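Next come the structures, one after another.
Computed from the coordinates by the stated procedures, all read-outs in this text should not be read as laboratory data. Quick caveat: nothing in here was measured; it's all calculated off a predicted structure. Cβ atoms are built from the backbone, for glycine too; each structure is taken alone.
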Structure P
Amino acid sequence: MKTRAALFDAGGFRIDEIDVEEPRDDEVVVRMRAVGICGSDLHVVKGEWPRPTPIVLGHEGAGEIVGGPRAGERVVLSWAPSCGECGMCRRGRPAACKPLHAALARGTLTDGSTRLSLDGQIVYRNVAVGAFAEHVVMPSSAALPLPDGVPLEQAALLGCAALTGVGAVVNQARVEPGSSVLVVGAGAVGQFAVQGARIAGAGTVVAVDPVEARQQQARSLGATHACAPDDLKELVRSLDPEGFDYALDAVGFPATSSLALRWTRGGGTCVIVGMAPAGQKLELDPYEFTAREKTLTGSVYGSADPAVALPGLLGHVREGRLELASLLGRTYELDRVGDAVEEALSGSPGRVLVAP
């Protein structure tokens, strides 16, 4: 099978027709309709995550299955199908699957192949998906059913940003009603973390981001306060000098993780959600964990099985508790994927989409 895809290498993006191996019995072909540009894609573009090239980026997407018994079914992609064998998968945490993370670093699927090629040369997949293409072959278990009523461009956000942001709040931080929550970084994941805190019943939700438009967006989604990083100290003094019950770093850089941990109150919980560039180190003061009894942890893909968590998110969407439409940014055709990435890098308040 052949399909058009956006290939990325040292020279940037180019559109080409690549060869895709035919699906196996446990796989489906998905006609992609909308793909969000995630921070994981931008890390590769910026050279912060070394990956073999040429590579097809994109993993946060939605589309329709073509062919086979599920033909016509609308689906959201999950980039974390369970291997079913490692300890994390057996505990219901496929996003922490050891074979999967080894594959992510290689730009392959868990079996070591990519099933993609161009003129006999291997083409790699980012985050084991490679969704900046008209068609993607995926494990059937990673094509999660989407009910009618949710537009595909909105549904794309559910595939990564929503599962990650809301899940980090609900499943890992376990925010309690009436508590205070700090969200550092108000990109797509941060915006969903803000919504997760509101859904969880937090009394105070503060979003921190240097981009004013993102601050405004966070307020509209449920943040009680929003400010730039330089203004956070003054805001904390006016709210509660002891800090926040929960703090989430939706960026993942050492500086943002340090900021979140600094303003976590004694006995509180800090969760690192965003992914750092390769090789970055976080300096820690043991005093924060002994005398102040803080908890520092991480969260990947919402700390849950996506196939289990997605129906819950869809329930929130159906009941009007989880907003999707206002989080959408501009949509670009596949031929303009380079422009789409540039806009995403500029700090757009909405999730920039590519429509293959």
Structure Q
Amino acid sequence: MNFLLALQFCIDNNLIFAAYRLPHSDAVRLVVQKDSAIKKVEINSELLIQQGFLVSPFIENEKNHSYLIRPDLNYISNDYIDFEDLYALKPNSNPESEFSNGSISKKEFISQVEDIIDAINNGKFEKAVISRIKVIERNYRSKLTDIFQLLSSSYSNAFVYLFNIDGKLWMGATPEPLICSHKNELETVSLAGTREYNAENLNLHNWSKKELIEQEMVTRFIEKILNKFDIQHYHKSNTYTKKAGNLVHLRTDFTIDYQKINGQLGNLVKELHPTSAVCGLPKKEAMAFIVKLEKHNRSYYSGFLGPINIDERILLFVNLRCMQVLCDRLVLHIGAGITSDSIPEEEWAETEIKADTLLSIIHKV
């Protein structure tokens, strides 16, 4: 209980902090930066030997920057905790981010999907991931610790987080690692396809050709990058179904010898992001198309985030199943991967299913 009160203190006082719970863990870690002098950072290998909680957007531009939260104060929920140093911190006055509502109707979304399919059929790219926002009008700031706790207990195999930085307060429960270190190995995954969780959808043979091809595209994207870094020897699992809360995805795991990276981890991260699971293929062409098409700012949705070297590990996750928290509303971000075989109505339905990851929890509070 004291831990949740400390987390609420961070929210109420607009402190720069990150709270997170790793997949398959019961412990929540809270890292807090003592001052408000947050600095923009560049994703490179020098950054990845520092310590902190890294937050990086979908696209770096004048509105969206990468930041590293310093772990000046570091707490773990299952330890005995004295919060005296935390409660001595003074409130920050960083203004809340401006919000420009880019919500679209089902009709508009379907039109966007049709535009993407036309572009694919005209040979502009193979796949593009379109996203939209869903706005919930209500002040939930006093309920965020309850939502965080429910997300953690409901989605045990997700990376659950809540961070505040530069006037931006975000929360999520993402199923997708970008790149994680484990002893002398690096792990990444190709993840695509989304269905509701049930026994039938756990069977790989029940998935459609469109879904299998979409997942294979992400796998090929990762293999191409590994070849670019001259990484010839790595372990690749067979494609399998992976439960993620109330959803099921198609997934393939990659394991790489850390030594094979040759000090280029920062460059590898930059090449992997954004993956074709959140952007498209080829990356450059798909990104240019969806940036023009989408009416909202993705900001940190489909970017990446996570702790670096806090437990002598790098644990970066793609920011999915997430929302921005504003003083009077929640802004949920959801997307769908579009290929030539996509059916627009079904893609809308997929975004609705994905939104339920957060909505089912929000409605409980």
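Annotations for the structure displayed:
- Identity of the structure behind 34, 20, 20 (criterion: semi-axes √(5λ) of the Cα gyration tensor in Å, calculated), options P, Q: P
- With relative contact order in percent (Cα under 8 Å, 6 or more apart) derived as 19, matching label from P, Q: P
- FRET efficiency 1/(1 + (r/R0)^6) of positions 12 and 276 (r between Cβ atoms, R0 = 25 Å, to 0.05) derived as 0.55 - corresponding label from P, Q: P
- Comparing mean count of other Cβ atoms within 10 Å over residues 156-163 across structures P, Q, the highest figure comes from P.
- For FRET efficiency 1/(1 + (r/R0)^6) of positions 36 and 196 (r between Cβ atoms, R0 = 25 Å, to 0.05) computed as 0.90, the structure of P, Q it came from: P
- Answer label among P, Q for the case where FRET efficiency 1/(1 + (r/R0)^6) of positions 164 and 228 (r between Cβ atoms, R0 = 25 Å, to 0.05), calculated from the coordinates, equals 0.60: P
- Mean projected area of the Cα convex hull in nm², for residues 84-203 alone from the coordinates reads 13.7; which among P, Q: Q
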